[in-house]
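Participant: Scrolling down, you'll hit the structures one after another.
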Structure I
Amino acid sequence: EWAATDDRSGVDFAPGAATLVERAWSDRRPGDLVVASLHWGGNWGYETTAGQVRYAHALVVGGFDVVHGHSSHHPRAVEVYRGKLILYGCGDCVDDYEGIPGYEFYRDDLRPLYFATLRRGTGHLARLDVTVMRAVRMRLEYASATDTGWLADVLTRAGRPFGTSFAAEGPRMVLRLHQEQPGP
């Protein structure tokens, strides 16, 4: 019911990574950076499923430079695979609600802004800075150092299987890569 058709706008449903890879290669020009923005996964929880990992890895192997996952109302793990950035869930930045009861544990009031620096020519990740904002009365303000530290700890735990962690620096976090996943 969400899929776009010839007669109706909607979501571009891609049943497999190969479909997206084929489209990207047909449209790609020299010097392009290719980003897949995927609405996937559940709204809550820090688990990254094996299916999501396989799909993201297939996109990277197929030539994508960044995999930008969204759907979750809070941020999820970050991975660097074959030098390419995978954001499994970016959380909300701006939305039309604030504070969903029963999910306070996830701190969906913290809104990360991701600033990726990619190497020219390869699309490899050179650096990832994250500025943490906090939603207060439907507007964004810089998060406190305590809030940023909390989110850095959460994303470090979520990123442990991928060899990634974050170091808090005031309202910013910087990705630390411990062991890049080599890929197939």
Structure II
Amino acid sequence: DGYILGMARVADHAGYMSNYFRWFGSPEDPFGWYYNLLALMTHVSDASLWMRLPDLAAGLVCWLLLSREVLPRLGPAVEASKPAYWAAAMVLLTAWMPFNNGLRPEGIIALGSLVTYVLIERSMRYSRLTPAALAVVTAAFTLGVQPTGLIAVAALVAGGRPMLRILVRRHRLVG
């Protein structure tokens, strides 16, 4: 956390988001919009609780998406099962607490990947391309967080063939 907080603190003085400790001040671009968000947050305060709010919000939104979108799509047996929801909550907490409660961007990447997946799934369910277009935007922003955000593009690749079918069907229908 100190490493990333140091980068956020130095950003104003350097004029850009520099990798202050590791690469002798080389810029983080084109990746790293999340670090710029943290740099903006240091203008308010650099208190630990304040700086960890983005990851907390990402965790809460991940749980809302899992419980409201992903688990119900697994079928009526899972949707009606309280143990399934408790198990999903425990797995999320078990993975989230040790890895995503700091300033590292993995929590934001997890959220972006999940949002991309949910939008692609929704696009396939309703045969609409607007959610797919939003999924492309979400995947692009997720990739912009850090190179490991490339995982969000995997949902786009996996949904590529169904999206192509929807596109061809809509083209025949609309012209």
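What follows draws every value from the coordinates through simple rules; no lab data is involved. Everything quoted here is computed from the prediction, not taken from an experiment. Cβ atoms are built from the backbone, for glycine too; each structure is taken alone.
Participant: Identify the structure, out of I, II, from whose coordinates distance in nm of label points 7 Å out along Cα→Cβ at positions 58 and 138 was calculated to give 4.2.
Facilitator: I
Participant: Looking at relative contact order in percent (Cα under 8 Å, 6 or more apart), point out which structure of I, II has the largest value.
Facilitator: II
Participant: Who wins on Rg/Rh (Cα atoms, Kirkwood Rh) among I, II, i.e. which is largest?
Facilitator: II
Participant: If you don't mind, another one. Work out the source of 2.0 here, i.e. which of I, II gives that when distance in nm of label points 7 Å out along Cα→Cβ at positions 42 and 130 is computed.
Facilitator: I
Participant: When you work out distance in nm of label points 7 Å out along Cα→Cβ at positions 2 and 74 for each of the structures I, II, which one comes out largest?
Facilitator: II
Participant: Figure out for me which of the structures I, II the number -21500 belongs to, where helix-only ellipticity at 222 nm (-39500 (n - 2.57) for each DSSP H run of 4 or more, over all residues; to 500) was derived from the coordinates.
Facilitator: II
Participant: Right, something else. Of the structures labelled I, II, one was used to calculate distance in nm of label points 7 Å out along Cα→Cβ at positions 34 and 146, giving 4.7. Name it. Before the final figure, lay out the partial values.
Facilitator: Numbers: I: 4.7; II: 0.5.
Source structure: I.
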